[in-house]
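Each value in this text was obtained by applying a stated rule to the coordinates, not by laboratory testing. Just so it is clear, the structure is predicted and the values come from calculations on it, not from any experiment. Cβ atoms are built from the backbone, for glycine too; each structure is taken alone.
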Structure 1
Amino acid sequence: MIQDSRNKNKGFTLVEMIVSLALFSVVATVSLGALIKIVSANKKAQTLHATITNLNFALETMSREMRVGTKYDCYDFNDPVGPTLRNPPYSCSLVNNQQIAFESSLELPYGATTCHPIIAYRFVNRDSGIATIEKAEQQSCGEVLDDQFVPLVSLGDVTITDVLLSVTAEDYPLAFIKISGTAGQREREKTDFTVQTAISARLP
């Protein structure tokens with residue numbers, strides 16, 4: 001019986017191996033690139049989510065206090081707030097580098113009577129690269145809120161690029177806050193964001 005010797009030499013040729021390796025390399029490169037993009041997109045989404053969550057928390061805290069407060073006042077960033085608010089409070093219309101101050105609904109003892117403590121908020125980009133929303137509150141009547149500001153929330157890998165504040169000093173005060181910035185430090189992970197809110201006082 002005669003056997004076909006060609007069956008004993010079956011296998012891949014060198015050309016087939018080279019082509020297979022080339023195709024595998026292309027598929028692996030494309031897959032790795034897609035995986036990197038997915039990881040980067042996920043990182044951007046997480047950073048943006050954390051930023052918006054922190055901002056919403058800070059703005060909600062501000063809103064709760066301001067809604068039951070009175071006498072919204074707008075100060076230049078470098079001007080100390082207090083010992084009392086200006087009479088009438090100063091209005092500003094969509095300007096940068098401002099602080100918002102107002103009288104709280106709480107009361108503090110003040111001699112034989114009481115007073116409403118002043119609360120102020122401002123937005124700061126620290127030299128460390130961490131943006132913060134800071135708060136100052138009078139602990140006693142007549143106190144100047146100059147070096148009293150403490151961070152309400154730190155925004156991590158966030159750069160605040162623009163803060164616009166608008167305050168009216170009318171009988172029914174209104175405040176408008178718009179915050180724009182960039183979340184993320186690495187160039188490919190940076191995401192622009194804008195958060196804004198309007199606050200009105202709940203007066204009787």
Structure 2
Amino acid sequence: MKGELFILSSPAGGGKTTISEILIKEIPKLKRVITCTTRKPRPNERDGEDYYFLSNREFEDRIKRGEFLEYAVVHGNYYGTPKKEVEEELKKGYDLLLVIDVQGMRQIKRNKKDAITIFLLPPSLGELRKRMEKRGDPEKEIKKRMETAKKEIPAWKEYDFVVINDRIQRAKEDIKYIILSQRLKISRFDPDKIKDTELKRLMGL
């Protein structure tokens with residue numbers, strides 16, 4: 001059975017990366033999509049694990065070859081989702097969690113309408129700023145990201161689900177319930193894999 005693509009968005013500092021890392025560890029057969037970027041890696045980030053870090057030229061060559069499911073320029077850097085990796089993992093039956101911004105979500109929904117979208121809202125703009133300060137973002141970057149956040153937050157109305165991240169554990173559990181509930185949809189159900197004879201009889205199979 002083919003897996004499903006879940007899109008998780010939030011403003012910078014909204015907690016989407018932290019929550020996605022926890023979900024990947026807790027939910028079997030859920031993988032995070034590793035996206036590509038031209039921004040420089042942070043001290044704790046590794047190529048091929050957090051992002052694929054590319055030069056501008058490498059990224060633009062991939063755009064010309066049509067290798068991205070979506071791409072955008074955010075804060076002066078390219079970000080993009082590799083098409084081949086996504087399709088291969090979905091065919092294998094894995095659910096995929098893609099952490100991208102609003103621009104990326106809109107591009108994907110135009111071409112992949114069955115993607116399930118989740119917006120992670122911060123409890124306030126003040127709390128969002130505190131989180132960026134806590135992780136050591138430069139003041140110049142914080143100002144730029146706060147302006148972007150003010151533009152992105154109203155887009156929550158375009159998503160299938162909205163989760164408020166006032167407490168990270170509770171927000172994580174809410175998103176976990178969303179993902180697991182989708183696995184019970186009739187469209188995901190394969191009657192050929194039922195082995196119990198009595199259950200098949202009850203279901204009329």
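A value of -12000 was computed for helix-only ellipticity at 222 nm (-39500 (n - 2.57) for each DSSP H run of 4 or more, over all residues; to 500); which of 1, 2 is the source structure? Mind showing how you got there, number by number?
Values: 1: -10000; 2: -12000.
Answer for the origin of the read-out: 2.
Assign the value 2.6, calculated as distance in nm of label points 7 Å out along Cα→Cβ at positions 115 and 147, to the correct structure from 1, 2. Numbers along the way, then the final one.
Working: 1: 2.1; 2: 2.6.
Checking each candidate, the match is 2.
Which of 1, 2 yields 1, 7, 12, 15, 13, 10, 7, 5, 4, 3, 3, 3, 3, 2, 2, 2, 2, 2, 1, 1, 1, 0, 0, 0, 0 for P(r) over Cα pairs in 5 Å bins from 0, in percent, as computed?
On the way: 1: 1, 7, 12, 15, 13, 10, 7, 5, 4, 3, 3, 3, 3, 2, 2, 2, 2, 2, 1, 1, 1, 0, 0, 0, 0; 2: 1, 7, 14, 18, 19, 17, 10, 6, 3, 2, 2, 1, 0, 0.
Structure of origin is 1.
When relative contact order in percent (Cα under 8 Å, 6 or more apart) is calculated for each of the structures 1, 2, which structure yields the highest value?
Of structures 1, 2, the maximum of relative contact order in percent (Cα under 8 Å, 6 or more apart) occurs in 2.
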